[in-house]
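Taken together, the values in this text are just the output of simple stated rules run on the coordinates, not laboratory data. Keep in mind it's a predicted model, so treat the numbers as computed, not measured. Cβ atoms are built from the backbone, for glycine too; each structure is taken alone.
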Structure 1
Amino acid sequence: MTGSKTPAVLDDALSPLALKRVGIDTYRENVAYLHRDCDLYRAEGFQALSKVEVRANGQRILASLNVVDDPAIVDCQQLGLSEDAFASLAVEEGRAVSVFQAEPPASIPALHRKISGERLTREDFRAIVQDIAELRYSKIELTAFVVACDLGEMDREEIYYLSDAMCRVGRRLDWHEHPVVDKHCIGGIPGNRTSMLVVPIVAAYGLLCPKTSSRAITSPAGTADTMEVLANVDLPFDELETLVRTHRGCLAWGGTSQLSPADDVLISVERPLSIDSPGQMVASILSKKVAAGSSHLLLDIPVGPHAKVRSMPEARRLRKLFEFVAARMGLTLDVVVTDGSQPIGRGIGPVLEARDVMQVLTNHPEAPMDLRQKSLRLAGRMLEFDPDVRGGDGFGIARDILDSGRALERMQAIIEAQGGKPFDPDSPPLAPHGFEVVAPDDGVVIGIDNLKLARIARLAGAPKAAGAGVDMAVRIGDEVKAGQRLYTVYAAFRNELALAHQSSERDSGFTLGHRDQLTRLNVEM
């Protein structure tokens, strides 16, 4: 619950405490701190990790209570708030605040039924999502919900109920035009920054594309992390709306615009658990797109031995699930199944991926061709959402927009409108420490483990350290000699460099063999 109004008279109902800002980042969780010897704590019988309601100056928030013994954090006359909680309450430090025991979330019985494996109704999901968005759930309760939905394998009606509930809680954009297009990839492929090329191409053509992206959950970079190298992605709702109307597109993080806010709370639990179940994935993606006002969505499902989706039958099942929920939500969906057998582009990590994107936009001679070609195919499919574009003509139109420089011009305008940051793709600001991983023998690259390379990049510090990551030198099908560089790892700190080095020595993520061992993945386009 963000700071909301409550009758000011209630603030004086109990003896107030002095508000103290405690500089602890609790990552999208409001946390309050009381001293164990505080008279209020003892009188009210609060328990650690219970929910409390904090009121001050007509504002109120819910927070999880932590009990401390060190008066350097808070003394007996103070209430401490974490960074998230302090920002939500929006009251200056030192102000008198009152603390109350919070009522338990009304949806807890529904949560218990889901933990028991029961099927929930539309009303159950709406109640749960509303409580999640208002931060009424503790991290423990959130974790229970996420795990129960993951292990319980929600049926497709339940997934629709969850998607619809998440979309209805929070703001919803209406652009008053048709079509409004968007593109999303389910993830799992390092370096797959096609959105940062598709958006300027489609926007330069004239279609409206309000691209709100997520930050990394289990990957070394999300689109928002990579775009943040070039510009500000934390855009307020009104600024986002103005930017899109002016430039026909944006590349922003969805968390600050209050579009499907429950999703961002759930992601804060899914990230450390590395949970990305199909049902929650569908609900997360589609709720955000519908809330952003999209009428048409292009969905990229990569398939490969080390992707989220490992086989074509699995991809078809996921495609049908997306299509069912999208149809129920009134969203026109085009699903593209693509080759996810190896990373896209050369860079893995925010700065390296931004370099690849800008090289493609500037038609740089060293631009990664796989990133260029995949982006053009996806942009072409999106352009065919326009009824004036015949099927099959989109690719050529997209290529002309990119080659002519119109996509670069539009991207530069979007970057400037989002408070652009200096960036030179020929001299990107890479992390200072690095090492090379080389081929142990002569051979042909017959396999690249996406998950392994992503893990090495994360151990090196990506995405938190934007300049950290993995810079690839070869791809599947390339012949290499013993001692030839396979990739370079960059890290901001020596301890992270050592962790990444140890991991790469155990397994480089590259498999060498003979050319007759190469297999080609057949995918639908």
Structure 2
Amino acid sequence: MNESDAKTSALGPGKNGQPSRLALRRVLIDTYHENVAYMHRDCEVYRAEGFKALSKVEIRTNGHSILATLNVVDDAAIVACGELGLSKAAFAQLEAEDGHTVTVAQAEAPVSMGALHRKLGGERLRLDDFRAIVRDISTHQYSKIELTAFVVATNRDELDREEVQFLTEAMIEAGSRLDWRESLVVDKHCIGGIPGNRTSMLVVPIVAAHGMLCPKTSSRAITSPAGTADTMEVLADVELPIERLREIVHTHRGCLAWGGTANLSPADDVLISVERPLALDSPGQMVASILSKKIAAGSSHLVLDIPIGPSAKVRSMPEAQRLRRLFEYVARHLKLTLDVVITDGRQPIGFGIGPVLEARDVMRVLENDPRAPMDLRQKALRLAGRMLEADPDVRGGDGFAIARDILDSGRALAKMNDIIAAQGSRNFDPNHPTLGALSFEVRAHGAGVVSGIDNHHLAHIARFAGAPKVKEAGVDLCAKLGDEVKDGDLLYRVHASYPSDLEFARQACARSSGYRIGRAEDVPHVFVEF
């Protein structure tokens, strides 16, 4: 058999104990961090090997191997009897071409399965146990069912603080780790849950203009209307090769890029794929997720934003303080200098919710435009000030004034423009942003004061409108907490690019506007650090 025949022929069940061989087929299904294989029910290999749906199989070719969860199909248009189909993620990992011969066999259980079972039984695990589990997760040895078991077993109070430290260490060790060869590398992160909270895109240029190294690698939105990477992508390229990223950071002292190309804490991305659909966001997993990526990214100092409010992730000051202590415990043991700031999370930050609208707000703040949202400006200055005070040459309490001077003087704008140009400018005009051509308005039913804004619901409306996939979609706010409104006054405008998205958003608004109109004394009070 010549080479071309070998790439198009399936050899069926193996003989003399040899693994069974099939022809590889790429199946264009996005299974989001899960390796999935597809085999036809009438395939001889399927019958001979005794495979069943959701079995775990090992696929090998050219010295590469992956594990995948088996799905059984009856449609030869998806995969024929002599073929093995692989989802997009699995196909990319195997590094082979369509038609190439692969071997397939029953997979052995992951080495760490014993540790997982002990945790399911309520036992306390040690560092080596977490290392084994995280290693198997990051190399896709776990099925979605096994991943779910681990996530549930470590949810809420099932991890003590030392176990959270062990999990964080294991997640760092499983991926790459950046070394910027400087003693002071600063970063800022928010635990999330507040729409429009794009302070990182202001903090980075302010701090970088001061001369501190601030390599900001961010994730894309999973359940929110926009992540920092989604919004920055309106202005510049964010998917940068690691060497290009290093060059930009060393030249301009900062960046705002997607962290997916750096392979930082790879197990975290896999775990998130299970946590988000289950709406699980336990303190232990949150701490391990955030700190593992920041330490792996080479940060020595981190400012962490914990917003609290009625519809934020954290609803009360006691809860925020408990979370702060857990973050501080793990950071201290992993030699990361951490400054936790508890902030106002009662409403969205800025006016825009969605990538283009948020990019508009950011650039207006940098340009000192009178239309810029003051809450976004003030919060960014406070956070930048805390970060600047990590500089030994800056006295405690002076950071805010220094940050304000950098912003007001135009130095932050100049630095942001340098970073945008270095990453590859998209020529965005904040004065004439391109928004979804379809829109509708939501107006007040009754007069009074805006006494409540539901972060969660407004984020849902923006996602129904198409954000973040459709960058021009989202919600543009016209009224904030404490504003007086009359009956029929405009609360916000929804933008979409497709009729179906517009209708989904309209239905969500019909169920609830996300606004509560009441009296001034009904506005919730929150006791925060600034």
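For which of 1, 2 does volume of the Cα convex hull per residue in Å³, calculated from the coordinates, equal 170? The read-out was computed on structure 2.
Please compute mean count of other Cβ atoms within 10 Å over residues 204-211 for structures 1, 2 and give me the label with the greatest value. Top value of mean count of other Cβ atoms within 10 Å over residues 204-211, among 1, 2, belongs to structure 2. When FRET efficiency 1/(1 + (r/R0)^6) of positions 28 and 124 (r between Cβ atoms, R0 = 25 Å, to 0.05) is calculated for each of the structures 1, 2, the largest result comes from 1. One of 1, 2 was used to calculate mean count of other Cβ atoms within 10 Å over residues 68-75, giving 18.0; which? Attributed to the structure labelled 2.
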